Structures are given as structure tokens and as C-alpha cells.
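Trainee: Listed after this line are the structures, all set down as C-alpha cells.
Nothing in this text is a laboratory measurement; each read-out follows from the coordinates by a stated rule. Model, not experiment: these values are computed from the prediction. Cβ atoms are built from the backbone, for glycine too; each structure is taken alone.
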Structure 1
Amino acid sequence: MTDQMTMTVGDRVKSIRKLERGWTQRQLAAAMNVSTDLVSSVEQNRVPASPSFKAAAARALKVTVPHLDGALPMTTADDRDAVAGLNDIRRELAAWKLPPTGETEVRSIAELAKDVHRTSRMRHAVNLSGMASELPGLLADLRHAWNHYSGPDREKVFGLAAEAYASTGQVAWKLREVDLSSLCVDRYEWAAEQSGDLLAVLAGDYQRAGEFLGTADWSTALDFLEHSRSLIESDLSAGDPATLAMWGNLHLKSGLAAARAGNRDAADAHLVEARATADRIGADRDDYRLCFGPTNVQIWSVGLAVEANDGTTAVARSRSVNIPVGTQVERVGHYWIDLARGFLLHGDRERAFGALREAKRVAPMMTRFHPTVQDTVRALAHADRRRTDSLRGFAAWAGIRTV
């Protein structure tokens with residue numbers, strides 16, 4: 001029997017396809033609306049499974065994406081601390097409607113804002129253990145505050161609560177707690193509605209679209225995002241930077257949905273619109289903790305090509321990417337993880353591994369936990385049976401067994 005620790009996504013897809021469904025590769029490909037060659041390539045570990053592949057395979061095989069990803073690597077004390085904090089997060093999310101009990105001191109809005117913004121900075125720095133430790137208590141403080149304040153002050157508290165729920169959702173997502181992450185999206189949407197801020201609500205739509213993408217429902221995501229953009233389209237002429245940034249981010253998310261749906265032309269059209277919007281703003285911004293601007297659009301341009309399984313275009317686009325010092329760690333880490341897969345699809349294994357090493361340098365915890373990294377490392381090991389000491393060492397650091 002194959003050791004579960006060495007199984008890839010392709011191994012799990014193949015096992016479920018054959019043993020539980022009794023399907024051929026052609027039948028699975030038809031159910032996923034992808035080519036038989038792609039199914040074969042992933043099952044043979046010649047290419048890593050993309051997020052869109054895993055979402056479509058999970059839907060067709062009636063399993064979850066975390067089931068295909070396998071166990072989360074746990075190699076450091078920070079890893080264990082991050083996971084340990086999930087119980088407290090889950091408990092606070094369950095208590096969201098409960099009023100405070102006993103003598104509870106209500107914190108000032110200024111104090112709450114300071115802590116919420118600090119956890120958002122932790123999110124962008126991918127400090128998962130720090131976030132998992134601090135967010136449960138902060139969410140409880142916010143819950144007490146919205147039960148205390150009224151009027152505009154209460155709306156401010158809900159705006160802060162929405163931001164905190166977004167950070168909490170990112171912790172859950174990066175730790176592969178998909179259902180918990182979905183619950184955070186629900187809580188975010190509720191808090192954003194209470195804040196009375198339309199752009200905050202649309203930031204929730206951005207997150208909700210991600211839920212559709214996670215279940216391979218590309219068309220619903222595209223329709224939903226088009227409706228979301230329609231709510232602010234008439235406001236674009238005023239030139240408000242936050243509104244423009246939201247417009248651009250919603251186009252980027254639509255580009256992701258189109259790329260995963262296999263509609264490359266539509267994905268590129270959304271990218272063009274986002275780039276024009278970023279050029280109009282002229283600088284990188286972080287409204288509603290959705291970074292947007294020229295840098296982010298460059299990063300997305302590479303990611304969208306990778307999502308379309310076009311490694312050659314991803315590598316070509318990467319040549320014009322210039323990431324300024326101070327760009328959010330989360331975004332830079334994603335860039336190198338995507339580019340590693342792009343190099344692998346392009347057939348350049350050496351540079352693929354180099355991109356993984358850069359991702360590790362920039363964002364170690366995110367790199368260790370990211371399922372795409374796991375798949376990319378295994379694909380590199382499969383292609384090179386000699387396995388250099390550096391690749392073997394990287395795999396061990398990431399908790400990956402490749403033999």
C-alpha cells in the first residue's frame with residue numbers, strides 16, 4: 001500500500017478514480033471538462049495539480065480539496081502554535097451572537113482599530129501563529145464593542161470586525177480549514193452589511209467569489225462578480241482611489257475565474273481592465289486589505305497565465321515584473337510560488353526550484369503550508385530521480401516525503 005505521506009494529489013485522484021468510482025481517465029476528464037492528457041499528466045506526477053484542477057476533480061469525484069491535498073506538514077513549533085489556535089478561533093466564531101457576560105470592559109474604538117490593523121499586517125506578513133494567538137481575543141473584544149456602541153460608532157466597530165474576520169479567514173484558509181474559512185466569509189459579509197460601507201460589502205463579494213472558485217463553479221463566480229462591479233460602475237468617473245481599487249480587484253478575480261474556466265481571452269480582457277485601472281491610480285494601495293495597484297497587477301499577470309497552464313507566457317510576463325521593496329510578503333510569496341509552477345510547466349526545472357527557494361526566503365510558513373508547493377516539489381522529484389541534496393533538503397524542510 002502506498003504511504004499516505006508520499007502520495008501526491010495525482011496519486012489520490014488516480015486511487016479515487018479507479019477504486020471508488022471505477023472510471024477511466026477519459027471519463028474523469030469529461031466530468032471535469034478538461035483534457036484526458038491533463039488528467040494523465042497530473043496522475044503521473046509530470047505536472048503539479050493546479051487549484052482549478054483540484055477543485056474540478058474534487059467536485060467530480062465527490063470529495064473535498066483538502067482530502068486531495070492530504071495532511072498539513074507540521075515541522076516547527078510555529079506550525080503547531082498556528083494550528084493550536086484554531087480551536088479558540090472556532091469557539092469565538094460560534095459565540096458571535098452572544099452578548100458579553102459579567103463585568104467586561106469595553107475597549108475604545110481607537111484601541112480596537114490599532115489591534116485590528118496590526119493583525120492585518122500580520123496577515124500580509126503571513127504570521128499565522130501570531131494571528132491565531134491574537135484573533136480570538138480580539139474578535140471577542142469586537143463582539144463586546146458592537147453590543148455597547150450605537151449609531152456611527154457601532155458602524156465603525158462593524159467595519160473593524162469585518163476586517164478582523166477577513167484576517168481570521170486567511171488563517172483558516174492557509175491552514176487548509178476550508179469549512180472554517182467559509183464560515184469567516186459568512187461572518188465578514190454580515191459585519192460588512194452592518195457597517196453601511198458599500199466597498200466593504202464588495203470586499204465580501206470578492207471573498208464570496210473565492211468560495212465559488214473553490215467548488216469549481218466558474219460561471220457563478222463570473223456572473224456574481226459582474227453584478228458586484230455594476231454597483232460601483234457609475235461611481236468610477238469621480239476617480240475615488242478606493243473605489244477604483246475595488247473595481248480593479250473585482251476584475252482580477254474575474255480573470256481568475258475565467259482562467260480556471262479555460263477562457264483565456266476573457267481572462268486577458270479582465271487583466272487589461274485591471275491594468276488600466278491600476279495605471280489610473282498610479283500607486284499601490286491596500287484598501288479593505290485587498291492590495292491593488294501596478295505591482296499587484298504584474299503579479300496577477302503571471303498567476304493568471306499559470307492558472308491557464310501556460311508556463312511559457314507566465315515566464316515571459318515575469319521578465320517585466322518589478323516588485324518594489326516593501327511589497328507585502330503575502331503577495332511576493334504567492335508570486336514566487338506561482339512562478340515556480342510556471343517554470344515547471346515551461347520545462348525549466350532548475351529555475352522552478354530556484355523560485356521555490358525564493359518563496360521560502362520571503363514567506364517560509366506560507367511556502368511550507370501551500371499545497372501547490374507540495375505538488376511542485378514532488379513533480380520536481382519525480383522528474384529527477386537522482387534528487388539533489390538541495391531538493392531533498394527542501395522537501396524535508398517542507399515536511400514532504402518524495403520516496
Structure 2
Amino acid sequence: MVYILISALIFMFLTSLVLIRNRFEFKSIHSIKPENSSNCPKVSICVPARNEEAVIERCITSLVNQDYSDFEVIVLDDNSEDRTLEILQRLANTYSTLKIIDGKPKPDDWLGKPWACHQLSKEASGEIFVFVDSDVWMEHDIISKSVTRMQSLDSLTIWPQQQVESFFERLIVPTVYFSLLTLLPTIYVERSPRWMPGFLRTQLNQKFTAACGQFFAFTKSAYKKIGGHESVKKQVVEDMELARIIKSQALSLSMMNGIDSVYCRMYSSGSEIWQGFQKNFLSGFGNLFEFLFMAVLHALFFLFPIYTLINGILFSEQTIVMLSAAVIGIYIFQRLMLNLWFRWNWITAFLHAFSVVWFQILGLKCLVNRIFGLKSSWKGRSV
């Protein structure tokens with residue numbers, strides 16, 4: 001018991017260092033100063049949309065009102081069954097930069113989002129492709145800032161400032177950022193660790209990879225070199241796979257956050273969160289062993305200390321109480337730091353253990369689905 005708690009304490013100390021480092025190195029696109037240039041590459045902003053009547057107008061309005069000098073907004077209506085197309089057609093009558101295309105039937109060997117993005121890329125005429133999810137909206141200068149940032153880059157991904165309103169949104173959605181920013185020094189997405197021996201850098205380079213498909217930009221040449229979305233046509237977590245391919249091709253990738261600049265509300269209810277995460281949670285891990293390892297690690301380092309704290313108090317074991325309280329206190333502090341950074345409600349930091357339990361249950365459900373060949377569904381399609 002003591003050894004597990006000491007291991008957990010060491011883990012929390014190391015992840016705290018990673019989080020603190022990211023606080024300084026994971027920059028916001030808001031910090032970029034756009035450069036005025038007469039030679040601005042044309043930008044194609046590509047938006048796949050399926051059954052997005054609740055969010056599509058806010059997204060498209062923010063895109064067509066960008067202050068950049070040369071851009072187009074292309075939206076693919078992916079056989080929507082709600083008022084998405086109606087809203088888009090109304091907007092197209094107002095904004096000349098907006099182009100709407102009808103999605104073709106999805107081939108059996110493609111997943112929905114990669115197929116939609118692939119079709120969008122065929123219609124894009126710009127030198128930079130920016131793929132944006134339909135639940136994203138942004139400030140008017142983000143394309144200008146992104147082009148400035150990409151002057152020496154092949155690709156750029158931005159993690160939006162997630163807008164969370166319901167209880168489960170506040171509890172669950174920030175946990176994704178918690179895992180990212182406590183486990184991965186984000187600067188290593190852009191460059192290899194300098195402290196790592198050269199032979200290991202080559203082998204492990206792709207392990208230091210992350211991306212957010214809610215905002216993912218590529219130069220046209222880089223997009224073609226990696227095979228575009230066709231190279232990930234069967235991938236549920238297509239953004240991560242695209243990032244791995246970028247790094248495998250020795251192309252450059254930068255990752256920034258969207259605080260005060262790029263926003264997203266991923267889900268609007270507990271049931272949506274459950275369905276949304278269920279479709280890609282297992283696929284987010286490299287393999288089944290990694291998935292199980294992380295499940296056990298989270299159970300031991302985040303949940304087990306709560307049991308040992310209660311047990312230590314009941315049986316007056318002072319060392320156990322101190323170690324348990326230290327572990328719990330550190331990960332609550334980490335979550336509190338993250339919540340304040342991304343403007344989320346600070347109170348949910350004290351409920352982080354419930355977030356871990358939720359993901360443990362979700363992981364078990366995903367594992368059962370894998371064993372019995374059950375498929376998840378999202379927006380009327382099996383995934």
C-alpha cells in the first residue's frame with residue numbers, strides 16, 4: 001500500500017512538472033501578431049457538417065467575417081436530416097465567400113468525417129487548407145494569425161477553449177485537456193526532446209504527437225504529401241493519425257491553444273458526451289495494452305488513494321493518511337490550475353476523481369463493445 005502511494009506521489013510530482021512547463025510553453029494563437037503582407041496565400045476554410053442546425057450558423061458567421069484578405073469558406077452538407085442545409089443556403093445568399101457542396105454517398109471503406117474532409121479538399125483552391133469542425137467559432141483575426149504562424153510550418157493545430165455549461169460537460173470535457181497537458185510536454189510536438197539520444201529520437205518521435213481535428217491547418221503541398229484524409233479514411237481518431245503521418249514524413253507541426261480566440265462546445269448534455277466519447281475513446285490509444293495500462297494506472301494513482309485515505313483515518317495510520325492526502329491534493333491542484341487557465345469552473349477540480357470513475361466505466365463499455373463486436377453510433381451512422 002505504501003509503495004503504491006509513493007509511486008503515485010512520484011507520478012504526481014512528474015506530471016505537475018509537465019503541466020507547469022506547458023503553462024509557459026503551450027502558447028495561445030491569441031499571442032500571435034498578424035503580419036501585413038501584400039503576398040497573402042489564399043486560404044480555404046473547410047467545414048464538414050452533418051445534422052448541425054444548432055451550431056452551424058454561429059460557426060459559419062465567424063468564418064465568413066474573418067479579416068484576412070483572400071479566403072473562401074467551403075461547407076459540405078453531409079446528407080443532413082435536419083435544417084442544416086436550409087441554414088447554409090440562407091447564409092450563402094448573404095456571404096459571397098461561402099460555398100456549399102452536397103456530400104456524396106459514403107463508400108463502405110471510409111468513415112464519415114474523413115470522407116467529408118476528402119471531398120472538401122477536392123473543392124479547395126487555396127494554398128492553405130484549414131479544416132474546422134462545425135461546433136467551432138472564432139475571433140475575426142484567427143485566419144490572419146494562423147497564416148502568420150504557418151509561414152515556416154507545414155501544419156498547425158489549435159486546441160479550442162472548450163465551452164462547458166452542463167454539469168457533465170464541466171466534469172468530463174476538461175479531463176481530455178488534463179490528460180494531454182499533464183502527460184505530454186507540448187513543445188515536443190513541434191521539436192524532438194533535446195535530452196534524448198539521437199537513436200531514440202527517431203524511434204520515439206511519433207510518440208510525442210497530439211492534434212485536435214476541431215482546427216487543423218495544412219499547406220496544400222504538405223496535405224498532398226501525406227495523402228490527405230484518404231490516408232486516414234478508416235481512422236476514428238483521424239486527427240491524431242494525421243499528426244503521426246506528418247511527423248513520419250519529417251514535416252513540421254505546431255500545436256497551440258485557442259484561449260480567448262478559438263472556441264468550441266463539443267457536447268450539450270450527458271448523453272451526448274457518453275455517445276461522443278464512446279465512439280473514439282478506445283481508438284485514442286495506440287493499442288489494447290496501452291489502453292489497459294492507463295486504466296490500471298488511473299485506478300491506482302487517482303482512485304486508490306481515496307480508499308487508503310479513508311482506511312488510514314479509520315485505523316489511525318498517520319503515514320497512510322499523509323501520503324494519500326498528498327496524492328489527492330496534488331491532482332486536485334493540477335485540475336484547479338487547468339480550470340483556471342482555460343476559464344472553467346474551479347469547483348469541478350475537486351470532483352476530478354468522479355471524472356476518472358466516469359472514464360473507467362466508459363473504458364469498460366468500450367472494451368465490451370470490442371469483445372462482442374458491437375458498434376457505436378454518432379449522428380445516425382455506425383462508427
Structure 3
Amino acid sequence: MERLDRENRLYFTRKGGLRVKKYLEELKGIPLQALWDDINPMNSQAIEKLNYPTQKPEEFIERIILTSTNEEDIVMDFFGGSGTTAAVAEKLGRRWITCDIGKLAFYTMQKRLLTIQNSKNLFNPGKKYNKLAKSFITINTGLYDIEKLKTLERDKYLNFVLDLFEVTPKPHKINGIQLHGTRKDDYSVLVWDYINEENAKVDDIYLENLHHNISKRIGARLYIIAPANAVQFISDYEELDGVRYYFLKIPYSIINELHREPFSKHRQPQSKAKINDLENAIGFHFMRQPDVESYFENGELRITKFIPNTRDEQTGKQFANFETLAMLVWDANYNGKEFTMTDYRFADDFVQVATEHTDEEVQEKLKTQSQIIVPIINSGNSIFMIYVDIFGNEFKQEIKAR
């Protein structure tokens with residue numbers, strides 16, 4: 001107190017309180033707490049709203065990116081949603097990678113980046129960003145032509161699964177056991193012979209026999225590529241006498257289409273309320289375009305047929321018309337080059353259902369529809385429609401509106 005008094009740093013308030021003077025150059029800011037309640041919530045960000053259920057404010061993501069990265073760093077978001085992370089990273093000069101398994105998320109993110117010049121400036125929210133996004137690439141992973149998979153010969157199957165797990169093909173034998181390649185760590189890879197061992201399993205007996213033949217010459221580990229439904233171990237590897245046998249499981253969907261083994265597909269939602277039901281989806285999808293018939297007149301798209309090219313995985317029955325419709329996405333002013341989503345509708349928008357409803361209720365209502373009518377507002381010369389079924393398959397169609 002005496003030192004502060006000598007430095008003329010003390011003063012008394014009118015009410016007799018004692019204060020210490022602090023100068024601007026001494027202030028180092030107040031550390032942020034865990035609760036960021038100083039950021040305006042999404043419902044007050046009218047200029048940002050994209051009609052996506054779980055959208056986050058740009059200011060929120062901006063703080064995270066500025067705190068944790070430098071320019072030209074790569075920002076990655078594995079649950080991309082509405083694309084806030086990618087858009088903010090783009091505006092802040094960061095490179096970015098984002099992904100999402102939901103179809104609405106994919107087209108929302110694509111539109112947001114294609115039209116980023118019209119969004120707000122982060123540092124001056126009253127003005128537009130006014131810069132075009134740099135070129136970016138969209139990739140669909142795990143999409144394979146089903147007809148080609150069905151006709152895969154043994155050699156083509158080997159090449160397919162080796163590539164799937166990034167294995168360098170190097171056929172070689174150890175004590176009569178055929179091995180097929182090596183991974184990046186130089187350990188050998190064995191592709192389980194599903195043709196000759198179709199009724200067998202990768203179980204304790206198989207592993208013990210394999211270990212008996214090659215354990216002294218294989219090294220510290222061996223990778224075994226096999227169908228997920230053939231591997232009888234819960235863990236990702238089993239260890240015998242210091243050798244670890246790692247199981248690289250081929251997704252159910254690939255084997256199902258090759259050999260008709262049952263598996264459960266993860267479905268696209270039929271309502272906005274269930275947009276995040278895909279978070280735990282695992283596996284691969286196949287391009288099986290649904291059969292669609294529609295026509296456009298007087299500002300309305302009329303869909304008369306929507307039937308998927310797959311059967312009910314439980315009953316084997318063909319789905320009814322419209323039963324598997326998940327959503328429609330469209331560009332009302334398609335320019336012939338880029339698809340920029342104008343609007344979308346989920347399946348439950350076309351039927352009368354309660355606020356709280358199940359997918360089964362939506363599907364039952366859809367089956368009673370003779371046609372589905374979609375008003376297309378302010379259409380240009382061409383409309384580009386994307387019809388999505390519950391399995392993630394798409395049918396894409398350009399319609400001449402004028």
C-alpha cells in the first residue's frame with residue numbers, strides 16, 4: 001500500500017472506497033471461462049440462418065479456429081452439418097476438410113461454399129464477405145458400382161480388398177500359407193479365402209492352425225482381411241505367443257452384395273427432426289438409383305413414381321411406391337454446371353403426421369400417395385432435382401422448366 005501510494009496509484013472514491021489505478025499497457029485481458037455465454041445464439045443470427053437444424057454461429061467457430069490455428073493450417077470437421085467450420089476456415093485463410101454422412105448436410109455445405117461471397121464478413125458483420133471461395137473438391141467415399149462388385153472374380157476381389165485397406169500387393173508364401181501383400185509397417189497381409197472356406201469362420205481353431213504353421217516366421221504381427229460376419233473375435237486382434245493377429249473386417253454391405261449375406265443398412269432420415277440419427281452409421285453404400293417418374297407444369301413438380309432398386313432386407317419384399325422416399329433437394333435455377341441447392345423437403349413434409357412420429361408412420365402414409373406435388377418457386381430455365389431414398393441412393397434429373 002505504501003509503495004502504491006508513493007507511485008500515486010491509489011485514489012478514494014466519493015463514497016470513501018479505495019481503488020488502485022491500472023493503466024492500459026498493464027492489462028492483459030481476462031481469460032475466457034468454459035461457458036461462452038458472450039456469443040449471440042444462433043436464433044439471433046438471421047443473416048447466417050440456412051434452415052439447417054443443428055447450425056452453429058460463425059462467431060463460435062471463429063473463436064475456436066483463431067485460438068488454435070494459424071493461417072494455412074488445416075482445419076478438419078468430421079461432423080460437418082451445415083458447413084460452419086468450412087466456411088469460417090475459408091474466411092480466415094485456413095485450409096479445410098469436412099465431411100458428413102447425411103445428404104442434406106452435403107448439399108448445404110456445398111451451397112454455403114459456392115455462395116460464400118454473399119455471406120457476412122467476420123470482422124465487419126454489416127458487410128458481405130465479397131470473396132469467392134477457392135476451388136474445392138467433393139468426394140463420395142464408399143460408393144461402388146454394384147453390378148461390377150457382383151461379377152468380381154477372385155483376382156479382382158483380391159485387388160479390391162487390398163486397395164480398401166491400403167495393402168501393397170506382394171504375393172508370397174510362408175510354410176505353404178499364401179499371403180497377399182504388406183501394409184505400410186511392412187507386416188504381411190492374408191486375405192481369408194471366402195470361396196473355399198465359405199462355411200468356416202475366423203475363430204479360435206482357424207487361428208491356432210494358422211499360428212502353428214507360420215508363427216515362427218511371420219514376425220510380430222499378421223493382418224487378416226475377412227468379412228465382418230466371419231470374424232468371431234470381438235477385439236480387433238488376438239495375440240498368441242507374442243504374435244498379434246489383426247483382423248481387418250470388410251464391411252457387411254460389400255459381402256452382402258457379393259454373396260447375399262444379410263446385413264443392416266443405415267438409413268437416411270425422412271424428417272428434419274431426425275437429422276442426426278446417422279451419427280453412428282458405419283459401412284459402405286452402393287449406387288442403386290431409384291426408379292423415378294415425374295413431370296413439371298405450372299410451377300409444380302409432380303412425382304408419380306418413386307421405387308428403390310432394393311428389397312426389404314427383413315422380408316425380401318419389394319417396397320411400395322414412395323415408401324422409401326427420404327428427401328428431395330433441388331436447384332431451381334440450375335446453370336448447367338454447378339448444383340447449388342435452392343431448397344429441400346423431407347418425406348414427412350408431404351404427408352399428414354403428428355409432430356412426434358416414427359419413420360414407420362411416415363412410410364405408411366407415403367404408401368397411400370398417388371403422387372407427390374412439389375411447388376418450385378422462382379424457377380429459371382432449368383431445374384435440377386435430386387431424389388434421395390432412405391438408403392442414400394440418389395436419382396438426379398435436369399428438368400427444362402421453360
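Trainee: Of structures 1, 2, 3, which gives 21.2, 66 when Rg and Dmax of the Cα atoms in Å is computed from the coordinates?
Mentor: Working: 1: 21.2, 66; 2: 21.7, 73; 3: 28.8, 96.
Checking each candidate, the match is 1.
Trainee: Here relative contact order in percent (Cα under 8 Å, 6 or more apart) was calculated and came to 10; which of the structures 1, 2, 3 was it taken from?
Mentor: Only one of 1, 2, 3 returns 10 for relative contact order in percent (Cα under 8 Å, 6 or more apart), namely 3.
Trainee: Moving on to the next point. To test your reading of the models, identify which of 1, 2, 3 gives 1.01 for Rg/Rh (Cα atoms, Kirkwood Rh), for residues 68-123 alone when calculated.
Mentor: Numbers: 1: 1.09; 2: 1.01; 3: 0.96.
Answer by label: 2.
Trainee: Can you spot which of 1, 2, 3 the value 43, 15, 15 was calculated from, given it is semi-axes √(5λ) of the Cα gyration tensor in Å, for residues 164-315 alone?
Mentor: On the way: 1: 22, 20, 14; 2: 31, 22, 15; 3: 43, 15, 15.
The value was obtained from structure 3.
Trainee: Let me ask another. Looking at structures 1, 2, 3, which one was distance in nm of label points 7 Å out along Cα→Cβ at positions 20 and 156 calculated from, given that it came out as 7.8? Write down the numbers at each step before the final one.
Mentor: Details: 1: 5.0; 2: 3.1; 3: 7.8.
Structure 3 accounts for this read-out.
Trainee: helix-only ellipticity at 222 nm (-39500 (n - 2.57) for each DSSP H run of 4 or more, over all residues; to 500) was computed and gave -6000; which structure, 1, 2, 3, did it come from? Intermediate results must be reported in sequence, preceding the final value.
Mentor: On the way: 1: -22500; 2: -15000; 3: -6000.
The value was obtained from structure 3.
Trainee: Figure out for me which of the structures 1, 2, 3 the number 1.4 belongs to, where distance in nm of label points 7 Å out along Cα→Cβ at positions 76 and 340 was derived from the coordinates.
Mentor: Numbers: 1: 1.4; 2: 4.3; 3: 3.1.
The value was obtained from structure 1.
Trainee: Here's something else I'd like to know. Where does the value 17.4 come from, among 1, 2, 3, when mean count of other Cβ atoms within 10 Å over residues 108-115 is the thing being computed? List each step's numbers first, then the result.
Mentor: Values: 1: 14.2; 2: 17.4; 3: 20.6.
Traced to structure 2.
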